[in-house]
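Scrolling down, you'll hit the structures one after another.
No lab work stands behind these numbers, since they all come straight from the coordinates. Quick caveat: nothing in here was measured; it's all calculated off a predicted structure. Cβ atoms are built from the backbone, for glycine too; each structure is taken alone.
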Structure 1
Amino acid sequence: MILVFGSLNMDLIMAVPALPRPGETVLTDSYVTKPGGKGNNQAVAAARAGAQVAMAGCVGEDEFGTRLIENLRRNGIDTSRIAKAGRPTGVAYICVDGGAENFITVACGANLETTADLVPISALGAGTTLLMQMEVPPEQNWAVLQRAHDAGARTILNVAPAAPVPRDALEALDVLIVNELEAAAVAAELGLEAAGPEACARLLARETGVVCVVTLGSKGAIAAEGGTLWQVDPMPIEPVDTTGAGDAFTGVLAAALDCGLPLPEALRRASAGAALACLALGAQESLPQADAIEAAIGKVPPPRRIDD
């Protein structure tokens, strides 16, 4: 079972001819509202990939909060650990241009009231995978992480958006998921220097004992596990919107590991899931079902092993 401790936002999405520059106003004819937030997205991605999922987080006493909870339930996710906060539900403002590039601004709102108390020790154990991101107060992440580590749960952290991660938190992790910039930021915080994502992944894995997964966008992903580096290629696509790709990758990877797949096969499924998530507008509508991932997996070459 996967327990996601993280953010819940309502996304306001606008398709624009070009991303605005500082001081510039860009007009578009409409916008749509879609469920979002990294925790929310990753929970849905994992559930659609076939995992049993529960969500812990906070929403406001407002329509957005009600809609987010209803959407999670429609995706078969346990919402009993979602609390109502005094702040309004978090909102993300997303612009997407004709080349599928985007920029995102997030008002955290109720996510700032998310606390470790939402996840008691009884919810953690050897049969649980704890999945976290960086859109709730970090000290609450570290409290839940240590509790999960002590209870024998698998622990996964997606350092998105980029933020400092203490060494003791990294050492309590089983899997660290970062993009190239996030990997460099985490390494720098520890006083480590590495030239390039491969070296950075190896260094973080060696220094902290984590499995370090670095996503490389259109170049696929790599993962350092002990002295072994795995490289997985992307599935060839023509992207429509890349907004949900990282969350799809993380959620599908967590689901695959939770059901017992070895790391290389989990990486392959995650790569297929991330590619499929780029084929429609919005962070959640495009998240693929398990059968779609299964049908696409053959388009992703088996990961390559690169030893030290």
Structure 2
Amino acid sequence: MLVKQVTQLIGNTPLIDLQIEIPHQSHIYAKLEMYNPGGSIKDRLGKYLFQKAMEEGKINEETTIIEPTAGNTGIGFALVAQAYQLPTILVVPEKFSFEKQELMKALGAKIVHTPSEEGIKGAMKKARELEKELTNTFVPMQFENSANPEAYYSTLAPEIKADLKEPITAFVAGAGSGGSFAGSAKYFKEQDPNVKAVVTEPEGSILNGGPAHSHKTEGIGVEFMPPFFKDIQIDDILTISDEEAFLRVKQMAKEQGLFIGSSSGAALAASLQMAEKLPPKSNIVTIFSDSSERYLSQHIYQ
């Protein structure tokens, strides 16, 4: 395959039928989003939001992109912004992975840190402050932008449907901004209202009503209810401990040769829990959002 720009490689990632022990002879199919050129599912969001903004006249050749991010969105945005040759400022809480921040800088983005204890809310506040200070800026703001779930409704979910000829029993995925879960769940339920939409969160996220606190699982977990959730039916919320998520990360490397991040480990753990609940021979679809390689400094395999 000959391409002229790396953004042409975004999407059409593999879907794997995991060959592990799964309860009740069910199948778990995982979308391998680490095969996007920027290494995560967020490349899709970057490409979609930039194309939409260009079409709507919100971006020109001198626009500065500003975005609060935990990491993968920043990499995806920096990758696409580079293709458009646009300056990019990414506002990142200090605690997030060293590798992600190095990749953002390698793509030409400027990093602005906010205190770890302020979480993503602090990063969002700082991004809005920078927007007021500078001229000709565009803040996609993935946490509020309705184009976020649209990106996955129009790309990721149809790809899964096209590749998987069997009926889907349940869709299981983590939530950070909530866009990939909401957009995909909406698509699958439109195709078949009986599909179970199951969201995964780490301990310390607030979806199941527990107190907010820090966690080692990166990329998912919310400090406030994602606005995209009001338009979809969520059938179950599963809270996964850091220990269980990291156990599944190690299992995938040893048994399947897959290097997955901690959010993917949580998604797998939740998928296995659903296999216990669902009828025999169910088909469960999940998303492996990124790779463990960008978390090695955090000892993801130890």
Structure 3
Amino acid sequence: MSSGPMSTGRPRLSRLTRLRRDRSLLLMTVPAVVLLLVFNYAPLFGLVTAFQEYDPLIGVWHSGWVGLEQFGQLLGDPLFWESTVNTLYLSFVQLVLFFPIPIALALLLNSVLSERLRNFVQSVVYLPHFFSWVLAITIFQQMLGGAGVLNQFLRGHDIGTWDVMTNPHTFALLVTSQAIWKEAGWSIIVFLAALAAINTDLYEAAAADGAGRWRRMWHITLPGLRGVVVLMLVLRLGNALSVGFEQFLVQRDAVGHDAADVLDTFSFYYGIATGNYSYGAAAGLFKSIISLLLIWGANKLAHAFGEDGLYRK
């Protein structure tokens, strides 16, 4: 009695045959693989500078080895811990306020019956993703800044102005609003794809049984999205400490380093900008290790809820 691959009735193709069959697809992936190797994996070699007293004039091979000295200095630096707290706080605010928005937008767009209207709304909400952070912040400055549209309107009606762009106390809400405006439309792509994969027969059967729109959403749509939502949440947690270098770099002077310094800007200002490259590399490596632990913990949590997460058990 046959078992395993023979039970399908199809001969198993050799590796060479599969390479010939898929050569066109493999060739199309070569540029992406090269970019990944050059910009993501090759720079990992530079992490060795976190354990050195790196001097760019003599290079990595000849710089002195100091072991964990940079990390000891890092853990004793109050500015580092201030940046860490800011990063965690801003990540939490963005997770709570930003993460549900693309799901809600996807559900809203999916409920629009007119295809022309749906395509128009998608184009409008996608567009800000292609703006640079400098342009996005400039638009917010023109709308909410001291000389912006909002404050000009308030002055024209003898109402006190509203300090938004330079207020460190509301900075977390400001950057979250900017992220929602710029990226929420782009983030709905995955959720729209997941919604398109749900069997429409389920909706028809539920409607025939008398289920209304909200009941169909609760019992069909949301369960159909659960796996994708968990996966995106795991990825979001793994990237939680990378809250946005350029966004904070541009606005740091307006609100002060106490509010705007995160781990990425800390690595830049107190590492690269001062010529202390090893110190900046140590801060970056610390952030990467914490991100790895976060994504590992989130994936374990996904398994506990019966989802695959990034990988199966």
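Comparing 1, 2, 3, where is distance in nm of label points 7 Å out along Cα→Cβ at positions 81 and 97 highest?
Across 1, 2, 3, distance in nm of label points 7 Å out along Cα→Cβ at positions 81 and 97 peaks for 1.
Tell me which of 1, 2, 3 gives -11500 when you compute helix-only ellipticity at 222 nm (-39500 (n - 2.57) for each DSSP H run of 4 or more, over all residues; to 500).
It was calculated from structure 2.
Given structures 1, 2, 3, which gives the highest value for mean count of other Cβ atoms within 10 Å over residues 41-48? Could you put the intermediate results ahead of the total?
Details: 1: 30.2; 2: 27.8; 3: 11.2.
The structure with the largest value is 1.
For which of the structures 1, 2, 3 does the calculation of FRET efficiency 1/(1 + (r/R0)^6) of positions 57 and 121 (r between Cβ atoms, R0 = 35 Å, to 0.05) return 1.00? Mind showing how you got there, number by number?
Working: 1: 1.00; 2: 0.70; 3: 0.05.
Corresponding structure: 1.
0.05 is what came out when FRET efficiency 1/(1 + (r/R0)^6) of positions 201 and 289 (r between Cβ atoms, R0 = 30 Å, to 0.05) was calculated for one structure; which of 1, 2, 3 is it?
For FRET efficiency 1/(1 + (r/R0)^6) of positions 201 and 289 (r between Cβ atoms, R0 = 30 Å, to 0.05), the value 0.05 is produced by structure 3.
Of the structures labelled 1, 2, 3, one was used to calculate mean count of other Cβ atoms within 10 Å over residues 33-40, giving 10.0. Name it. The partial results should precede the final answer.
On the way: 1: 26.6; 2: 23.8; 3: 10.0.
It was calculated from structure 3.
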